[in-house]
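Structures follow.
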Structure P
Amino acid sequence: MSFNIFLLCYTILILIQPIFTDIYLHNPRGSNNRHNENTPERANAKLSFDSQNNNRGGYNVGDDGAIYYYATSILPIQWTNQHSCNDVNADCTLILQYTCNDSLRDGASTTTIPVTVDGEQNSTYRLTEDLTSYLNCRVRSRNKNLFTAEQNLGSSSTSTRQNPAGTRYGYECPEERDYYPYWQPTNWIDIAILTNRQDLCSYYRQNSQNIQSRFACTFANKDVLIAANNLGIIIPNIKEQCEAFTDSRLNGTKPSWVEYPSLNQPAPECYTPSYTRENHLGDIFGSDMPVYNWTLPNISAKKCVLRVRYNISTADYDSWNINSTSNLGNLYVMKEYFPNESTAQNRGYRYQTNPQIQLFDGVNLTLQLAINTQQYGRVFQDRSFTFEIRQRPTEYQDRPIYNLNVRGRRGNIVQVYPALEYDFVPNRLEIPPNSYVHIQWIGSNTTPPGAGQGNQQIDRNNLLLLTNKKINPSWNQFQYLNFTGLYIANLPELLNQSTFLNLSLSDLRNLAASGQNTDPLLLNATAYFDLGPRLITDKSSGIYHYVSTRNNDFSNRDQKGRIIVQPFQFNYQTIGQNTYTTKIDDTTVIFPEGSVNTTVPIKLSKFSRDQLSQILPLNGQNIVNKQTLFDSVYVVEPYDLQFSSNIQFQIPFQELNNDQKNVDVLQFEPTNGIYLKLLSTLDTNNRVLKFQSDTAGVFVLVEKSSSSIWIAGVVIPIVLIVIIIISTVIYFRLSPNRYIQIKDQLTKTKRSFFSRV
């Protein structure tokens, strides 16, 4: 197989200064190459990966325990990126990936791992890629068809336009780091791609190593790889050249062209990223930071690491249709505005470092642009510390598990920046009944000093229900739910009166004291706390507001949260331009490819007949009173969402009491109470009722009206019309003069509309 995929590689380009464009992972805790420094700045930016971030970012490794998540549980990945996404000012792509291997480790120092077998096996050093993958990168020729501007690169894959000197960051391969999708094998598994360029989603998904194999030139023996690296040997990256390669210093050992199978994972999701603006490490619309709710894979893995890469590009040239022929100053920007390249060059419109451009022909006015061709196409990155993915015990099967964690570190907003102050993640959690909530947090015992209660260099957290007062009931977004705990308050409820999620008193005490017994500032508590999953039933339906007394400090910093336990089943599904299928109980809803033009979060709910009256009291009660409803009501929100292609419902016959021939489907618009009948069909082979709609809303299943009612509905209006006609004829026959008068008046009225009388 000749190597052609690199012609389509995507390097991300933007004009930006080195220290200011960053991405920081906040949940799970992002390291930004920190270990356990008690200073605001990290000690070693080259510890295990090239972040390109500010030295002050990141969190210390967790102490006193290790974070774990259950397979297929829902983990909110949160981050902040400094420049725009989902806007016209820059082309943004975020790539979320993970890798798992029992050999991964956080290490015990801030020293970069050496390129030796002993270093790979020494637990002192952080390890997030293995030695073999790095050695392959070192001895493999870089992709020489890539656009590298005027940068002077070496021959190895460790040398890229962004890292021309091949500076080493742990065992990370710079070429793999800077390009996506990468054409060589990698151990990173794709989770999701969030990109402005939705037209590229199919390309990304089809070329992900999750589903597509890779080819590479390599030595089968690790000792030979080490020898080749020590000798500075570079092997070709093209099949024919690889198979013909020989070097006498290797005593006849030759490389092989090897196919690496796909990672055998689903194709990554591809969505539009949340809107963020330039020069701002902060929240998106809706007062929260960017988030991706990751359903963890159904695996068992002792050590995993999460990676987020942030790629931004400019439109000053077409990064998808440029290659090495434009290197060394052969790229002229805006050349379409000049008669020839010579004129563009004379005016300074050549792509080079800090060019001086002449704005007007014949006018002595030049301006220097801040262009660094090494950074005019840049990738930023952060990684988590290691975490475990556990298989679910039998008692946790077949129910959703929602992770509730803590982000941030000790200090005020200035002291922690660009990290965050403490907060719960998510601080607004909405769950259906009969779900598990897994409350767990971890912190550091050597965090940089900062404002707050207790010891200045330790992270500690706790959780208590807020005092149960009610000031303004209208604050309740869900009028059909009772809320417990006043969000605007700061005092906690007494434990023996607390009804938080109907947890046991023992659980409430552990949450309040973070597992310890004696100290009001939690100094005797550990940095790690795990309550374990707790089942939340429909008896706990309501809204709960809670607080951390250790870190909440009114007017200085806030650490509060909200849990909403709904009385009905629901799930959220983010849909993009691909086909998405979601289920609630045994009912399936299909969103066909192209049903939306951008990424949209959908909430699919299932109400009972009685819940419809309670949740939509005005118009919901109206339809309940007028129709005989089956007990399953399906709701797609937001209600006003229009679909380009019809969404499709498949409802099993048992939801209809196996009385499927006696069912009509009505779509109900909850705001104005308008509803219409939808066409439905019966699939007897699969025993499902099918119907479609081009809008969201409330879908109710009702008993068909009896034939006598339909006959009356048709016959009665016809009889009335006949009676009116007969009565009119009789009236005019008995009063002929009145007929003449009306006819005369109508004639005059007709003439009044003529243009000329």
Structure Q
Amino acid sequence: MTLFNSGESTGGGGAYLSAKQVFPVEDYQEKISQRLIEAAHINDQKVVIECLSDPFIDVNYMGTVCLNSKRAEMVLHDESPSEVRVEYEEFKTNVTALFLAAHAGNATLVGKLLTFGAKVNEKLFRGYATTAAARGSHIDVLELLIEGGASRLACEEALLEASHLGLAKVAKALMASKLIRPNIAVHALVNASCRGFVDVVDTLLKCGVDMNGTARVLLRSSKPFLHADVSCNALVAATVNRQITIVRLLLEAGARTDTKVSLGAWSWDLTTGEEFRVGAGLAEPYTITWCAVEYFEQTGSILTMLLQHISPNIPHFGRTLIHHAILCANLKAIEVLLNRGADPEFPIQSVQGTGSRLIHLAARLGYYTVLSHLVNVGCDIDSRTEAGETALMICARYKYVECFKLLARSGADFGLVNMANQCVQSIAGSVRWTLGLRQAVLDVVRTGTVLYSSNASIFSTLMFVTRINDIESLEKIVDQTDVVDLNEQDENGYSAVMVAVINGHVDAFRLLVYAGADVNLENKYGETAISLSKASVSCGDFEKVIVEYALTKGTPNSSKITFYTLHRAVSVGDYDTVEKLTNGEIDVNDINTPNSDGYTPLMLAAKGGHGKICELLISKGATCDIENAKHETALMLARECGAGNSAERVLLDHFARRLVVGGGRVKKHCKEGKGCPHSKQLVMVEGNGLLRWGKSSRRNVVCKWAEVGPSPSFRRNRRKKADRDEAGLFRVVTTRNKEVHFVCEGGVEMAELWVRGIELVTREAIFRK
């Protein structure tokens, strides 16, 4: 740039112009300041001194360089301590000469820059100069910066950086500055505890940091998954990240163990005791020991240390630590708790009282390994819930095969019944697991195990195996005369050999006879196995076995009995005989066996119009939906006898009851047809006769009567709608004279079944019939 000035000549001549070359001060200052940044970055002392001697230098100028800096990353392990991996990353950023000098640990340059007026509290993208010095562990530089007027914020950020990277000496120097506020010191302590930096934690504790203070930090875990900002203390942070040494250090220093934190993923209903998985951090706050169970460390050291300060039997919302360990399916935690004195029989407490124990909880959740451990430590496998159910019954209800077999092998009692008078077999039948239970029992018996039953009339291994004619299993137990009584009888006096005859099992009959079963033993009706064999379609085969046995063992006595099979007795309407034939816990598959013409006993009873027999067969498990070769069902055959006969009534009552008790989706009309219909799950509660389509009391009603079709007011309110006479429409009137309209699928016939079922279940609930 050239400037021109006018002036006078000294020799008396005319005026002249003078010119000189100059540079803009701002451009030059930026250039020399950038040069200082670059020289400081490469630690060129000569150039730095040269730049500082320039009067136009700006020591606080921010220039761009490519910086290589530390970065700490947490590495998570499922049940092992988390690790901190320190890596270096290179990136472009704006810095000052003082930041670069602190980053490089050049104390001489830092001192000179401070002399020349460098701002020690200038905050950049990567923090203050104190942050850079702390990150590089440059204690001498850090002390220079503190002496040079580093602010509280600059020192606090440096302390947090030191806690992230595990720099104990840096933390000590910063704490000595007396510039750190207590809450920031606590934050640094929680950070260091979370990351497992023992030296940093020890240093901070020696500096008087409150070990019980809380700070909001990011807690992470891979098992169970957790990624949340949580306000917690150092002990909780160390526990979640499985930092054994930190937990030990804090406990030795006297850290409190009674603080609570919201980190749990499980919650439960205090009224019913039912569990819900709500997600990590959403459950009710719990104490540190519960945290140690859910975020279990694989050696169990953390939990063991905490249990030295807290009893494992302190309840939390009706449960103890070991219940929580089972809920988390953590076998190692269960072992630690039992070794530390946890009560294996502590019942779950709810508003309704006390009920389920550990073994019931493990059975209900289907945790095989947990259940096995509880059995091995001596838990009472026949203990009962409030509903009277044992762990074996629970496994049958939830169809947990392996758990069921484990309990069966361990001696669980098959002869018990619950409060509803249901045994294991009846429970399995109610959940359609009859075949599954059969196979599970056979699997256990084939290993040579005789299932225990305190009441042979409810269950007997010998009877069960004989009834289903499993010869392999029968062979395993008939020789165990020390634990098996071949002549044991049920409540009606039937023995296993009688059951073999009744069910036509010739091979089982032969095996039992040759094993020593008494064929002359009488039941309550005076019948013996020999007399019963006369009523069997396989009577010739049974006679052959008896003759063979007589040739080697002697001739048994015999008696006479009328020749009836189940199908024949049903065909002629002989109720007493049918009752006898079905009274010995007859298997559902046997009672549904068709004869040579394809008719099941129920079909024959329906065809003959024998309603009482139909009712008996259904109560014994007869299936109403089976079709013969002509695609006829029991109901179709009953209707051939004339409308309204007793068999038809029994079958319709059965279908109607099954429909309403099982429930189904219907459309519900609001405000007698004024509102818009919406879908509901409609169901009858069999015990009290409530019609239910929701949880509120207004949706749980007792019906006065029900009727197919709409009411006059409904037709009037829906007169402009096409669905006022919709097929499948029915209405109920409650005891409070409230009228409710529903529409079911299946048209008028299904609506009639709904009405029939509602009235039937309501009537039975009222009169207890």
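All of the numbers you see were taken from the coordinates with simple rules; none came from a lab. Note that the structure is a prediction, hence the values are computed from the model and not measured. Cβ atoms are built from the backbone, for glycine too; each structure is taken alone.
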Identify the structure, out of P, Q, from whose coordinates helix-only ellipticity at 222 nm (-39500 (n - 2.57) for each DSSP H run of 4 or more, over all residues; to 500) was calculated to give -12500. Q
Given a value of 21.4 for mean count of other Cβ atoms within 10 Å over residues 132-139, point me to the structure among P, Q it was derived from. P
Comparing P, Q on relative contact order in percent (Cα under 8 Å, 6 or more apart), the highest sits with P
I have 56, 39, 27 for semi-axes √(5λ) of the Cα gyration tensor in Å, calculated from one of the structures P, Q. Which structure is it? P
